[in-house]
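Every read-out reported here was derived from the displayed coordinates using simple, explicitly stated rules and does not represent laboratory data. Note that the structure is predicted; figures quoted are calculated from it, not measured. Cβ atoms are built from the backbone, for glycine too; each structure is taken alone.
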Structure P
Amino acid sequence: MKDKFLNTMRCIKKNIVEYVISNRLFLTYVILSIISVTFVRHITIHNANALKPFLTDLGIILIIGGLGYFIKPHNQFKYYFFWTTFYAILCTISSVYYTFYVNFASVGEIASLSQVESVKGALFEKLHLIDFVYVLVPIIFVLVHRKLAATPYYHFLDKIEKGKKMVVSTVAVGALFLVYSFATATGTDYGRLAKQWNRVYIVERFGIVTYQFNDLIQALTPRLSSLFGYDEALESFNNYFDAKEEHQDNKYTGILDGYNIIFVHMESMQDFLMDLKFNDQEVTPNLNKLAKEGMFFSNFYPQVSLGTSSDTEFTLLSGLLPASSGTVFVSYYNKNYLTIPKYLKDKGYHTFSMHGNLPSMWNRDKAHPSLGYEEMIFAEHFNYTDADVVNLGINDYRFFEQGVPIIENIEKTYSNYMGTIITLSNHAPFALASAVSDYDLSETFEETDPATGITTTKTTDYLSDSAVGEYIKSVNYADGALGDLIKYINESEAFNNTLFVFYGDHDAKLSRKEINYLYNLNPATGETYEEGDKNYYAYDSFDHELNKKTPLILWTKNKKLKRIFKGEIKYTMGMYDVSTTILNMFGLNNKYSVGSDIFNVKDDNIIVYPNGNFLTKDIYYNNSKEEYKILNPDFKVTDEYLAEKKKIVDDRLEISNSIIVYNLLENKSVSGD
């Protein structure tokens, strides 16, 4: 019995050795590829040890590799080199994208790569050498191939390799791994894989390769056939809006009828800055003044995806969420949407947009007319030199200085108007505006010498050279320009019948670690306080998400409206609620918005994020991790509550995306169906 066992083991060992010797190129492809896709999960979502995504990725890698056995051994290098390089590129893009957006890239977003040139400074600022480690993979593969080519390896295999048998056995092993992975998947896993909007979860559960192939299918399906899934999407659309409650009037209904409105899009302006002071000087004195004089929504949250600023423009005007793949401004700009500019244009308003950048940025030259803007006033309308450029275009000071007279002329020309002013100076990389800011971030503290007992006063400035410090100084610079705008408005003979809506478009895209430096900086050492220190401030991932709220302020110099638009509104509000809320003030209603009139829903509102997270006054729910933070200590979370909210999230994401992809509003108009 013992001899039989030993003989069996020797036979197995011999077969393994023979397999390895005769499949060295294939095994090199498999090992390098699985290392790449596992490592990218390690440095992004930190789950390299997870078995199921590992087996799923390995299964696909084996199946693709197994097909290579159809090719004669001396020609297999090109096939395996292609796929090894493909995985390396896929991992590099995923790593870089995650570094910048804390999410995974989508095939549908390739069309948006044209925007990288305009924001490359912000991109390069965040890149790390480790994001490009995958370039070593194809290099190693080539070196292995050259070493094998210098031996009789390929000539020997041409004679003995049984290609068809190797295809069947290798593909079968890969298929077994996939069967196991998908057989153990839950209904939730399949649902998220089908909908694709929770990208992090899919990578966590199925791996990066499955995510990308699934995303390719999701991106190509509606494009290959405009009718694919259309009937089902239309049925869901009709059922959703047929069941939607009719809009109810409230005390603000029609209050802006006949008035003008201007939206001021404040780049990367976050709410927490309004509470900050250094050396007794506010970071945002002008924004704070606006909040005190107008109606300030203090729990207002953007809902952006890849499109950042453009997502905000779309969501604010349409009441829809960003596209689940790609961006509306680049990939779906030519669809029909019911927007604030279109509703007001139908009432005889002149509509315009104004920006100090090129109209091609985020495809605005095509997207803005599609959203209902009649006139676009962009970089070519302004006089400036290179000295006037801060970041991507004319600085906000010069922009407002030249822009206000243009708007005054619009008021003289048209009886009513609606416009959007898009600011620019506070765009990332924040080091550019920070460099021209004179805001003082130094901190003074007392230090006692333990040897002598003598206490001295010292001053340091570690913040200015940090990412969050540069952001603070950049914001202060932009706030100064905002002060000039308010001054111009107050001194102008125009704007007496105009409501201004100031809103932060999205957060600064700073990491939790970067923001934590502000809250836990030890001014004496430049290091951060650690947990357990008496000065330590707990700043967890939920705090970081909640800190992404931005200002929303309704402000006017009209005396009648001033008495109405005042005070702090604490309702939890999303960007997609703006359209319905503002249109109601003009006596209008967009039935096909997935947002709500905040003055109707009040505290019973829900903010749906493109990644499936949601926020109410009671909890913030992380859909990927299935974890939540209770915001209301008196609130008890139940399974029924979570199920109800998740259903709302799923419905709004699905319906909104279907409207975008399938152009479900093609035959709808602001004047009625």
Structure Q
Amino acid sequence: MRFLFLTLLIALSVNSFAKADKIPRKTVRSIPLLTDYLTRGKISQKDKATAIHSWVTSNIRFNYNELSSEKYFVGVDPSVVLKAKKSLGDGFVELMKAMLDYAKIENETVSGYVHDVAWNPGDTVVEMNHSWIAMKLDGEWSLADPAWDAGYIGRKPIDRKPYKEKKYIIPLKVYKKEVKREKVEIAREEADEERREEYDEKPKYKDEIDFVQDPTTKFFLINTDTFLLDHLPLNPIWQLRDDYIDIEAFALTKDSLKQLLAEDRPARQDHIQGIDLFQSRDFLHQYILNGEEGFDYNPYNPGVKAINYYNFMVLVNGKKLQKYARGSIYEITIEKHPALLAVNDTIIKYAKLYKVFEKALYKKRRTFDKAKFAGARAADKENAKFIRKIDSENDKLISYIKSNSERIEANLERLEAMTEKMEEKFPSAFDYYKPREGLKDEYINPWRDSMQVEFKKLEAIKKQQNDKRAKSSYISLLTDVRYIDYLLNANASFIRFKTYSNNEIIGEVDSLIDYHAKHSVMLFKDSLREELIQKNVMNVVKKANTFIRLSKADFKLLKTELKIDGVPAYETFMQAQLWEIIKLADQINKNSAHFNEQILPIMKGNSDVGEVAKLIEKQEKLKEEKNEFIVEQQEKSHKRAEDLMRQMQEDTKAWKQKFK
């Protein structure tokens, strides 16, 4: 039986599967009886495999407590897994294989590499850490991972009843007076909202890590290239493609790997012929083939060859373990001693190399994980700083809007005073703004053009503000804040999985949080203030007034020089130009006042900001917990490797004496 790779699991969706308590006890304790029960009435091999996979993933639990073991395991009995209803990763595969064998569905177990909880894009995975199953269904090879489909290791969810709205005994219609009815309705809405908030704030997960049964078909009969994004076989024939990818490509991001798999590349193997060769070997000698092919594919890790050769020798020499050899028979005779000595020498050679390799890899991982966590913590602190900045900027903006509204009110009073003064001194200016007969163009055109320039400035300001407010930044800001809230909650869900790596997703989400937090602060400091009324509106009015004074002096001089007949007609014309500017400035100010009235209540009620600041702190704690889990698992993995190498050393020494 193959080395039990300690598997980390994940599942992201829930389906309905057959439960053990619905099947007779005698049936559920027997692989043949259970297989017959599950496949009864099913004709196609796909339907039979689906039924078997569904039952296994719904009823077998991952034995999380065994993860703490530092011992090297060889062999697992599927009948024991069935009775215990729990196992490590290989147990799921071995039970499913036994059931498929009984259902006469051709299949093979596949060992290989996966992106574990510590993996990040760029890391080359070089240690065998998982196994899954290949099935030939209705003439075509397909893949499945019952261990990953069974559930996940993470924080245990708290079983909570769904939230229920409170039912009031006295209906609202009982209150005849509208005022009373409205008061009661408002009071009930506020009470309901408070109860809902209390429900939502209750913890959803326990501070306890364990296996959580959450069956899915995420890794069952999916496209083989999609399967390859997370599962890299030890032997490249099980990539089920002739232009197989190298182990280095498995370090790419999923998007980059998808692009590589989509490329038209030359064939590097005949995987059908390779599978035929693999199946022509008995189970014992498949270890030798995997050792050879696996090390050729992954020359980084000498343990690939050492472990596969060692498993061969353990099964050949262990009488108690023969039951795990799947019917393969290897009788030791004196004629086979030279061959067995050669295998033993190979184990000794590659085990020494593996010891050096594993020690260096362990140190590299510790350094890398430490740096990675430090980087993640620094990024979270940076994000937290900007998220808290959103909160303070929100308060600043409220204060700014209030002072801005006061300034607008002062502007409107000033414009009203100018209008009253114009009504008193130049009443005809309101309906007389076109040049009258007797006004000379050469003297009024320059001043009219100057006033038109200022009028155009105001039109541009109005258009710019209208354009901005049509897609106002405060909408974008609220969207940012709510999106950050969503991202943090999503990340909390990802981080709680102490399982198959989702670090690539977590990293992408962190980047989105960083962008939207900084974007929100920019909106507060820049865009939103630009949408409010600015001094340049009244500056235009001020400049127009300056032209009024200068033009009056100019007209008086022209009168003295006898170039014009009188000043009042020219002044009235200029006042008419000023009136157009005053009207437009008044409209812009009133638009801004209305805009402020709209967004001020929203800014005051923007409680999401404070909640988001709390979420980033929770995320920091979750990442710290995940890092502790990673460090713990790395330590246990290292100790298991050390235990394996000690056992190899003892066994190869004994075998050398035995086969001399």
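For mean count of other Cβ atoms within 10 Å over residues 138-145, find whichever of P, Q sits highest and give me its label.
Greatest value across P, Q: structure Q.
When mean count of other Cβ atoms within 10 Å over residues 330-337 is calculated for each of P, Q, the greatest value falls to P. Out of P, Q, choose the structure whose coordinates give semi-axes √(5λ) of the Cα gyration tensor in Å, for residues 274-577 alone equal to 38, 22, 19 when calculated. This value belongs to structure P. Between structures P, Q, where is distance in nm of label points 7 Å out along Cα→Cβ at positions 506 and 570 highest? Largest value of distance in nm of label points 7 Å out along Cα→Cβ at positions 506 and 570: Q. Each of P, Q could give Rg and Dmax of the Cα atoms in Å, but the derived value 38.7, 137 comes from Q.
The maximum of distance in nm of label points 7 Å out along Cα→Cβ at positions 194 and 642 over structures P, Q, that is, the highest value, falls on Q.
P, Q: which one has helix-only ellipticity at 222 nm (-39500 (n - 2.57) for each DSSP H run of 4 or more, over all residues; to 500), as calculated, at -21500? Computing helix-only ellipticity at 222 nm (-39500 (n - 2.57) for each DSSP H run of 4 or more, over all residues; to 500) on every structure in P, Q gives -21500 only for Q.
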